[in-house]
Each structure stands twice: as structure tokens, then as C-alpha cells.
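Structures given as C-alpha cells follow.
FYI, it's all coordinate maths here, none of it is from the lab. From a predicted model like this one, the values you see are computed outputs, not experimental measurements. Cβ atoms are built from the backbone, for glycine too; each structure is taken alone.
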Structure I
Amino acid sequence: MRILISGASIAGPVLAYWLARHNFSVTVVERAAAPRKTGGHAVDLFRPAMDISEKMGVLARIEARTTGTSRLALVPEGGRPVRVDLSTIFGAASDRHAEIMRDDLSEIYYEAARDDVEYLFGDSITAISPDGDVRFERAAPRRFDVIVGADGLHSTVRRLVFGDETRFSTSTGAYLAVLTLPDMTGVDGELRIHVGVGRTAGMYRAQHLGDARALFLFRSEHPLDYHHHDVPRQKELLRAAFTGVNPEVQHWLDALDGTGPFYFDSITQLRMDTWSRGRVTLVGDAGYCPGPAVGGSTSLAVVGAYVLAGELARAGGDPERAFPAYERAMAEHVRGSHAVGLSAAKTLIPASRLGVRGLAQGTRLLSALPPGLGRVFLRLTTKSARFHNSMTVDDYPSPPRQRSTA
């Protein structure tokens, strides 16, 4: 049985790995010319995704590439920094967690299955027929039994099969930008965040990287006018949103004049009645994005990929049986991720001075509490981490890996 996956970031390679383990013939098509190195931001993996990664045999590599960020310094506008141990925060909400750069995680998942999967880099799908005939920009047409869109928030597969993105996207009113900065000495292990009304900016450096990342979150009363490929316009909007900010954040913004990797997009949720049509389905952000940077989308994508592969194997490759089972298994996880994504966006980007003070005071209280009381306090307040740590999935046994004797 031949399965085509569009997208080689997170969900695509994880899905490819498990489909190959279930003895399906897998092809992955990716628009980028090689495995992506886009200077992306750090992402979180919680217990279910960590468990799946362990089954894939890549957990040790993930743990070796964690960012090493251990301290948070929160600076409210006009106030003094408040510092807290990040291990206290994540340890209270999740007993198994890793923060890793998105590029590193994508590379690890890609390498886990690259010898068992066909990759078509530098290409993209242009048409999909109900019978499974697929046309590409470069490769010759082929027929597949199942086609999966794992190609992110602006999914080509979703557009071709389900229609324009605007039919399914719900904006939170917030925007996200990630900027790669030159080497920032003296910041190892610390996430430094400046919080003001309607805008938040943070900077950190992964322990194994020679550069740093600045992350910007902000709200706009009206939808911003830009195209997701128009980088100069995106940089202009980011500068405008942080006009008058403190000198440290302005120093980070000065790197916009360079040519380093840059990401900008709205924090948008995808809400669809179904992620499947005929022999086509969607996984990860392409089908149910809970909001970049706020909704635990990486862990959700890993879980979704594992479940989809497992349900296809359980159904003997029959999409009419597998896709509804996949959607039933993921429905509660997706609803919960959407809810905590909206809540996290409100917390991370306060809408008032009262919200800024509340965030600072909560952090200050946490820094002053004994470790035991701090963990109790966090168990009551870290809704997003607790939710993604508690997701459960079926176990989908796969046949023993067949090793080549050639």
C-alpha cells in the first residue's frame, strides 16, 4: 500500500516512521530543498510525545539536544526583574518534559526513518484526484492509496482538498515572530522575558548553539495586512508593534536589519468539522493547529501522527475505517489544546496593566515559596502543561523491524 505525506517538519517524519514500521510504502514530499534549518524557536515535548519518541529509539538524542534553559527572568514594563527556577515550573506540571529547538527535533525525527522512506525534496503537490492521482511541481504524476497533509498551518493539501484556509482559521488576535540573534554571551541557561500591555518579548540561547533566539508576541486590535511570504512587510509590522520598548528589546530588534532566519505569523487556530475526505486526511497543524507557541502544537502533532499510523495499521490500510477512528481518538486532545491555547495566549500577552502586574506577582510569589509549596501552586496554575502531559493514546504494536540482509 502506497502512502504519500506532504511535509517533513515534525508530524510528517513521525508519521513516516510509524507507517514504515507497520510495513506501508511511504513517500514524503517536502517543498524545501533539504531538511529544514529555518532558525525556529524552542518547542516543548510532554509525556505522551516523550513516550512515543522513546518507542522510536530517539529519546536519548532528544535529551542530548535540549536547550538547557533553567532560569526565567521576567521583567514587567517599568519594573524590576523577577527570577525563578524553570525546573520548578515544568517539574510541577510534567514528570517527563523536554524543551528542544524545532530544527533539532525535526532533524532527529527525519533521521529515524530516512532509510525506510522515500523523500522528495524541493517539490510540492499541485493536484490531487479523488482516485489518488497526485501531480507534483517537478516529479512525474503518481497514484497513492492514502495522501496525508502534514504541511503545517498553511497546508497545500488542505487547500487543494478542503478549500481556502480562511474557511477554517480562527485568529486569536495575536501574532508571533522569531528572530535569530548573533551570539549572546552571558545568557546561557536563562530565558529573559519583557512583558507589557499587549506585547511580550523574550530571548534565550540553547546550550549547543552559537546564536540566540528572540521571540515576540503581540496583539493587534485589527487584523494585520500582510502575506506570509512578505518578509519586509512582516519586519515593518514587528517594529511598529514594539515602538518605544525598552533598550534591551530594541537591541534585539536591531537584528532585523540582518539576513538571519526570521519567522512571522498570526497565532491562528484551525477548526474543521472533519480532517478527512476520501483517501486524504490531515495531521498536526494542517488539520487542527491550536496556535503556534501557545497550544502545545508540537506534542499534539507527534501524538496525532502516532495515532494516525496506528489506526491505518489496525484497519489494514482502509481509510474508510482508519480515518474516523483517528478522528475519534484525537477529538478530545484537539478540543483541549484549542482551549488551553486561547488561555495561554491571554496569559502570555496581558491585555491590561493589571494583567502585567498579576503575571509579575505570580512569578514573584513562586520565586519566594519553598519548593514544595511552589509545586503545589503550579499544579493549580499550569493548565497547558498539565493538559498535554495527561493526554493518553492507545498502544499500537508494530511488527519487529525487518533488517536488510543485503
Structure II
Amino acid sequence: MPTLFNSTATAADSRPPSRAWLVVGLLCFVACLNYLDRVMLTTMRESVKAAIPMTDAQFGLLTSVFLGVYGLLSPFAGFLADRLSRSRVIIVSLLVWSLTTWLTSHCTTFQQLLATRAVMGLSEACYLPAALALISDYHAGHTRSLAIGIHNCGLSIGSGMGGMGGWLAERHGWGFAFSLFGIIGVVYAVVILVGLRDAPRQASAASTLQEKTAFLPALRSLFGQRSFYMLLTYWGLIGMAGWGVIGWMPTYLQQQFHLGQGEAGFAATLYLQIATVFGLLVGGAWADRWSRTKERGRLYVAVLGMIIAAPGIFLTASTDTLVFAIAGLVIFGFARSCTDVNTMPILCMVCDSRYRATGFGVLNFFACGVGGLTIYIGGVLRDAHVNVRHIFVVSAIGLLVCALLLSRIKPRR
């Protein structure tokens, strides 16, 4: 039977292979581009709407369509990473979404922009399940949470750099950033083509996995676990909070505190993501250390993170003082990342090791569906002249529900 809970491995087995940390480093930059390319559109709302006329609901739809396609294809993309070479799936994904990012800069109509966001969702869907599964393959013991935390720092840095989108749009036009980072992604795809490889055990077992891994049996295995349903609900609520902040926090801060587009973009992303980077490193190291003595150590860290994150996002939504709003974002970013860094390790605790990427793809499918709906509702609320802070209040309640769900998850035996 495949190993289901790797934290009980022997000391020798828990040592990561020699290339393990190199793989984390290579993927950290890919992760940065992954979130930068998808997020920066939300920080240049005024510039995009000035060049391509659209309503606020349509602007929200651009991210909702991305998330809809991204989420819908995530289970299939995860299955590809379980069945084929994880490293090759990552490289092709990076190349396609980078070319799409470059093409976005040449859009002149709303329909063209909508189409490129859909293709972006398709191509980026393949990355995260494959990357997290590949890191989990390399880090089978007590380095898993920290390794994923370091990788996810790239996601946070990319989200933080998303504020550059509004800043560059004000100075060079909205298409400049898409052209620049699209070219950078294409070049880096060539770089990792040389340096990225599958983990030794995953590579040696590739032919066996291709014979044994099938999509429907994978789904039956995942949904045969009660804990997976709780993990699915929890990740959906996380998606509501996370994508609500990404999609509408720049606009909320801009109008609530009378900031410029660039200033609001940085305020909504920079401080949040700096806090998130610290949370990923602290939460990852803490969870790895706790898992050495407690089987549920990673779960405990994630539960505490949700309990602390909820008041943070509520503070941001309820205060009329910018400093307190940013302080709430900092608390939210630090504490929520303690959960993010442990999602794949917790998934490894409850599912068959053959279906890790597929499982994460299913989680992404549900989270992105909820997140996309949240962002679209934000646009509808704005068109109806209703303050989007209500989305953040509901998100805070959802995070407390997440803590309750996580506390009831039990590792699979």
C-alpha cells in the first residue's frame, strides 16, 4: 500500500534527495510569475477601463472567468501531473501562460481580453497541483511544510508585485507590464527545461503510475474519505476570503481612503504579502517541528492560523482608519499563510499518495468557483452602489468555520 502519512518515516527516509532544495528554488520564481501574471490586472482597473470601456461587473468578470476556467480544469490538470511527468507539466504550463500574458498586452476589445483570461486560466491550472506534488515527492519527511512554505513565498511575492501593475499602467500604459512579464516567463521556461527533474521515486515509478492511475478511481478514492469533504469545504471558504481580497481590496482601499490607483494597489498587496512571506516561513517551520511529536501538529498550526486571521480581515473591513486597515491585512496575511503552507501536507495525510495532485486540483476547482463567484458579486454590489466591505465581513465568518472544520479532520490510517 502506498505511504499515506510520511511524517512517520524513519530518519533516513525523511532526508530529502540532494536536488530537493534546488527544485524548491527553481519553482519559487515560477510561482512568483504565476501569481504576478494573474493578479496585476486587478490593480490597473482605471487604466484598463479607460482603454477598453466596460462596467465594474464586466471588470469583475475578467477575474471570474479566469477562476472559472482555472477551477474547472484543475482536477484534470492535477490528474495529468499524477499520471505524467510533473516537471514537464510545469514547464509547458509556464510557457503557455507566459505567451498568453504577452498576448494580453495586444488586446483592444473586452472580448479579446476575456478570451486571454480564459486561456490564462487553462494554462495556469496545470501549475500549482504539479508543483506542490513535486515538492511533496522530494520532501517526504519533516521538511515538507517548510519546503512548500518557501515555494509559496514566490506566490506571495508575485501577489505583492501585482501592485506594480497599477504603477506601471499609470506611467507606461496598461499593456506594458503584460508584455514585460510575458517575455520574462518565456525565457525562464527555457532555463528550467534544463534544471527541473522529477523526484527519483516518482520518475522510477512513472510507468507503474501510468498503468495504475486513472481519473475516476482517483475521484472515488478522494471522495471516499470523510475528511476530504471537510478539506474541500474549508478550501472553498479560503478561496472566498483570498480571492475577495485579491479581486476587490485595491478598489476598496482606493475609494474608502481616497488613494490613487497605484497607491491603493501597493497598500492592498505589498504589506499583505510581506506579512504572508513571514507567515509561510514561520508556519512551515513550526508545523514541521510540531509534526515530529504530534501526528496532528500541522492541523493544529492551521487551526490557530484561521482563528487569528478572521479578526484581522474583519478589522480591515470595519475601520475608517487606513493604518488599522493595513494592520488588519498584515494580521490576516501572516495568520492565513500558516494554513496555506499546510494544505498539501494535510492533503497528504488524508488521501492516497498516488492522487495528491488530483486531490489538490479538486480543492482548487471548488475554491476557484467560490472565489470567482465572490469577485463577480463584488462587481454587482459596486454597480448597485453597495460597499464591498460586506464580502470581507462574510469572509471573516468563513475563516472561523474553517478552523472548526480543520479541527475535525483525522489522518487516514
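Here are the numbers:
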| read-out | value |
| --- | --- |
| Which entry (I, II) yields the derived value 15.5 for mean projected area of the Cα convex hull in nm², for residues 100-331 alone | II |
| For helix-only ellipticity at 222 nm (-39500 (n - 2.57) for each DSSP H run of 4 or more, over all residues; to 500) computed as -12000, the structure of I, II it came from | I |
| Structure with the greatest value (metric distance in nm of label points 7 Å out along Cα→Cβ at positions 76 and 132, set I, II) | I |
| Structure (I, II) behind the derived value 0.65 of FRET efficiency 1/(1 + (r/R0)^6) of positions 68 and 228 (r between Cβ atoms, R0 = 35 Å, to 0.05) | I |
| Per mean projected area of the Cα convex hull in nm², the highest-valued of structures I, II | I |
| Label whose coordinates, when mean projected area of the Cα convex hull in nm², for residues 292-347 alone is calculated, return 3.9 (choices I, II) | II |
| Comparison of I, II by FRET efficiency 1/(1 + (r/R0)^6) of positions 52 and 308 (r between Cβ atoms, R0 = 35 Å, to 0.05) - largest value held by | I |
| Comparison of I, II by relative contact order in percent (Cα under 8 Å, 6 or more apart) - largest value held by | II |
